[in-house]
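Structures follow.
Bear in mind these aren't lab numbers, they're just calculated from the coordinates by the rules spelled out. Quick caveat: nothing in here was measured; it's all calculated off a predicted structure. Cβ atoms are built from the backbone, for glycine too; each structure is taken alone.
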Structure I
């Protein structure tokens, strides 16, 4: 056997079956669709949740919980992660976190947590900080700046009422 014989006889792309071309072909007459009825017609597709005359699956399962339209998406980052990516004296802000690829998803707020060690003086601007994170950043000689969080619907209504 030679190397060029290895793939001989192997059909990598199987030809599609030609249906409805006589009974001798194995898929003649009804073309594998059984006898008459809606399911044998061209273009038929059953609704995925349909289960005969029974109640559909989606309506059998009870509703549970709800989706809060106003919930804030908070992304948590540890001081150890910041120390690994930024140099001493760098400004850490939501914009720089996006640029460096640390935060990829959409968010409303960023919270800095205190896990890991930090030995660089960083100027960190975020919406929330844990106590340990604030202490570690300050101990390393950095600055903490708290950004204003996104307004909640109640705050928006109160601000309108003041005007």
Structure II
């Protein structure tokens, strides 16, 4: 799956993205709101990338895992990731130097639009800590609404001690 937006190109992640993937995976600011601790070294990031690529290749066609590298056109360099890291659950992350520029929203909108075109009738959801204001705002601007609030989900998310909100992109 390849997606072009006004400023971005979303393309499948690959082995050549390892150095930028490591920069993303090893950054504590990025990892703060994710389910993984920061990667301690390039070896660990390489193993994570290998595991991710294997998961993408074996996911079922009815509920595929799709993870795309976010690049700023025309550069091929990865600045972040967007996709379904779990079936129908969208996630995204960006290197901090690209925060606050609307890239997450642009990537999320582009991905959601294409996903729903390719898989009609399916719904996407996202899980977010309500204290992660940037992600809450991004989801809201992309058409997601709160579907439920769960307490005690800390075991799923490193650094998250409170409640989790599940946001659902409603298909009209």
Structure responsible for -5500, with helix-only ellipticity at 222 nm (-39500 (n - 2.57) for each DSSP H run of 4 or more, over all residues; to 500) calculated and labels I, II on offer: I
Origin of the derived value 0.85 (FRET efficiency 1/(1 + (r/R0)^6) of positions 45 and 141 (r between Cβ atoms, R0 = 41 Å, to 0.05); candidates I, II): II
Among I, II, which structure scores highest (criterion: mean count of other Cβ atoms within 10 Å over residues 13-20): II
At a computed 11.5 (mean count of other Cβ atoms within 10 Å over residues 29-36), which of I, II: I
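For which of I, II does relative contact order in percent (Cα under 8 Å, 6 or more apart), calculated from the coordinates, equal 21?
For relative contact order in percent (Cα under 8 Å, 6 or more apart), the value 21 is produced by structure II.
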Parent structure of the calculated result 2.6, given that distance in nm of label points 7 Å out along Cα→Cβ at positions 109 and 125 is the read-out and I, II the choices: II
Test item: Kirkwood radius over Cα pairs in Å calculated as 16.3, pick one of I, II: II
